[in-house]
Structure P
Amino acid sequence: MTASTTDIPMQPDPENPMTTASVSDVKIDREALDRSISEFAGPNADYYARSFHKIHDSTGIIPRVFNWAAAVFGPFWAAARGIWGVFWAFIILEIIAFVQIGRGSWGQLGADQMARAQAQEARAQEFLNRATEATAAGEDGSRFETLGNNLMRAAERSRETAEAAAADATMILISGIVMLVFLRVVQGLWANVVYEKQYSRWRVDPASVPSGMKLQNILLGAALGLVIIPLTVYRFTVEGVSEWITDFPANPDHYSDTARWLEAVIDNAATSGSGMFDGIVLMVRQVLDAISVALIGTPWPVVMAVIVVIAWRSAGPRVAIFTAAALAYIAFLGYWEIAMETVALVGAAVVLCIVMGIPLGIWFGKSRRAYSFAEPVLDLMQTLPAFVYLIPIIAFFGTGNPPGILATIIFGMPPVIRLTALGMRGVPENIKEAATAFGATRWQLLKDVELPLALPSIMAGVNQTILMCLSMVVIISLIGGGGLGQVILEALQFAAKGPGLLGGFAILFVAMVIDRIVQGAFRRADQK
């Protein structure tokens, strides 16, 4: 096969009419392309080379290529070729078709209604016999006769329903066959198109895109099909399915034994580490007490004025006006003291999250190995339901505000760690190399180059941590935490709609004030 050449005439330059564009030759080496397709496809390489050429030359929506192997073997062809997305999509659709075929062939449609009709007829016959015996004995048997006639009519309706369901078996069978044939035709039409797209991805990245027909893919696809299709069809087409298919054979003793083992482990850890846990609670309580004295012990006009001035200086006059209105709402409804307690709880949690989270984020941003070990822990901290945190927190630290802050730290620390690490990894390497070339030490590189460039991501992490800590206010009230969360908890206990909504709006305003101040401070720092 020789290389073909396509001549594409160039248009004259509109800006310089006197210049005549030369003719440019675009050469396509068919032999090299066919060798590449052969290396990718493996078996039947000539067929796929011809098909790919037709796809490239086609201008229609559906290229005129049909893959009989994909039409005959269906999703198993996709598995053999490593196209696992097509395999899973069509095996699920074909299972539906096989279930319809099974229901129409041996599904015994209406068997449950027929069994009910037979049971109703037997029960009706018993009532009619009792009516006959009562009449023979000179008693009134009309009650039994009425019950028997009613049950007989119900049995007739059940029998009609069963017969109607059985009559639909043929249509269900035909619909399943039509659906299966349609799916196989669709796979035959689009198999080469999908495979050509995989070939295009393979040319860009041969290491990560599957190619050829591999034995392990064939065996895996066959094993999956033999497990998934028969069991699913059996489950939905056969009456009286075995319990080992519908119910997992779990032993209840495993649950109880594991639960008792976990309780023993937690109790032993709480007893042996009581000194350490008490020390942690004492440290958290000191931070909380310091913030509480500053917010609650100080006269409220001073605290309100300071917060409004901070909002003005950090985010501008609009945020200051909003802050003043939000604080006025809180104070007017008598929520001032408990709102400041909420701010103290959140502030203590945020301070501890930032103090511990940013250094960890810097470390994880610089060390891929450390981040790979920490990532599952961060995933666990973010995905575990918040209520689950309270169980070990109560066991190790008791109840009250300090344990609530510790639960809030677990819930709120992952964002600042992740976004700090993301910001550190996003610093361009050429900038760090330039700073190092000019004699910057590792500390100077971190302080003057990496942290300033990573600051937007770090501040976004701080913002997310603040909001997530505020979202824990209501939850920590379940273990004795104070603040506005206690108001919401009491409203839930007594279904008090008014107090609950007013307390919820107070939490909302506290969150919005903190968020606006932090965001405004970041924007102003970024503008400077």
Structure Q
Amino acid sequence: MLSDDFHVFDTTLRDGAQREGISYSVTDKLAIARLLDSLGVGFIEGGWPGAVPKDTEFFTRAAGGELLLRHATLVAFGATRKPGVAVAEDSQVRALLDSGAPVITLVAKSDVWHVERALRTSRQENLAMVSDTVGYLTAAGRRVFLDCEHFFDGYSHDRDYGLRVLEAAAAAGADVGVLCDTNGGMLPMGIAEVVSAVSARTGIRLGIHTQDDTGCAVANTLAAVAAGATHVQGTANGYGERAGNADLFSVIGGLVFKMGLDVLPPGAIAESVRVSHAIAEIANLAPDTHAPYVGSSAFAHKAGLHASAIKAGPELYNHLEPERVGNSQRILITEMAGRASVELKSAELGVDVSSRADVVGKVVERVKERESAGWSYEAADASFELLVREELHTAPTQFTVESYRVIIDRREDGSVMTEATVKVHAGDRRMITTAEGNGPVNALDLALRSALEEVFPRLAGLELSDYKVRILPGKHGTDATTRVLIETSDKAEEWTTVGVHPNIVEASWLALADAVRFGLLER
């Protein structure tokens, strides 16, 4: 376990699961908990046993040996006893003990408006509910953290009442009082002011839980730490209700790299990208490419001026070495690219053009000319590598295309049949192949690879895994220019190619032919 001096508390499985569109199975929750543990967080809040059946099952399976944690401690979430009910008779409190979790987070009302209007009880009874429940759980040997719901709003309504809630919890044995910006309406300066004042008045260990409704959840969390909080809560990728929670990866990045706090085990922060993307996949959400630290674009550089400086020293345009969080630097090739961009991108792809100024110049001009016609190499590294190799004369002529034809037959019963015929030359052979597909691109793909597989058997392992079409600005309707991106994969890697043409089938063919040529390269 990490030192208890500072807590990194993850609530992806509970608060993060409240994001619209997310529904974790119990198996998903166990898998995410293992990922978070590999990141080295100190606490993983598994859910609300007794209130949510899946969460009850999660804790049962975790206690049964399906979740072995190396770094983290498992936490159960629940509420204080109900008004007017003895704590020992409250079934929800009993479920928290039955979960077997060594740490329990209790949520309590700390805003007088919520106590009186939502909870519909007295201020004194609410304090008794906090004191009774914390005392009951600590007497049973459980460690207790108290989430003070709506603390910051409550502080503006009655500055003393939230502190009385904190003091009641601490007197009963709670380890941490977590100040929650439940409505997410705070800004960093307000957070810092309140945390500092509460810390000075109570001397209680404070935590922070922020929502992102103002876009400030991460900044608010770091401001709270600067003001004295030593317990931070967040979720993977910022998942959560409404605009989400504080993104745990950005919070950890700020704590470690900007505030100098060693809050994870040595080397664990390098797992950030892997863990972030794996959790996104389990949630069935595309990873945010522009997320700080962990997004694929977090260290991507487009402007030629940036690339020129990076060639002299990567630190000139990177706020830290991307490898430290498991990321990597990327150079994007667009009409903004200069000679440095081409050199760096080529090196990134394993093609050395450092001694070929003539080639670099030709590539820059071809890219700018093509980009003005609608081509985009920013997301099509494979097509860009082929272009560079063409200028270097290192791209072998694996095959040439004599012609292709696509026939679409729409029948009276509504069924559609697509047939493609491809005529190609490879070596001294001329091949003609016809294939049927569920559309023109699928049929062309099958026909081309079928024709070439006898000469190039490895093409049998290629698979078209994604196909994207964009109508480019300019001409409208059926006369518009189309850009096609095709993602292809084999057992070892994935690559993306691009094609542009007013005819969507020809645009698709250009991207498809590049995909096959790239798949045949010896790399």
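What follows draws every value from the coordinates through simple rules; no lab data is involved. Just so you know, these numbers come straight off a predicted model, no measurement behind them. Cβ atoms are built from the backbone, for glycine too; each structure is taken alone.
Brief remarks follow.
- Relative contact order in percent (Cα under 8 Å, 6 or more apart) - highest-scoring structure of P, Q: P
- Source structure (of P, Q) for helix-only ellipticity at 222 nm (-39500 (n - 2.57) for each DSSP H run of 4 or more, over all residues; to 500), computed value -11000: Q
- Structure with the greatest value (metric FRET efficiency 1/(1 + (r/R0)^6) of positions 269 and 325 (r between Cβ atoms, R0 = 35 Å, to 0.05), set P, Q): Q
- When FRET efficiency 1/(1 + (r/R0)^6) of positions 237 and 389 (r between Cβ atoms, R0 = 41 Å, to 0.05) is computed for each of P, Q, the one that comes out at 0.65 is Q.
- Computing distance in nm of label points 7 Å out along Cα→Cβ at positions 117 and 213 across structures P, Q gives 5.1 for structure P.
- Computed 32.1 for Kirkwood radius over Cα pairs in Å - originating structure among P, Q: P
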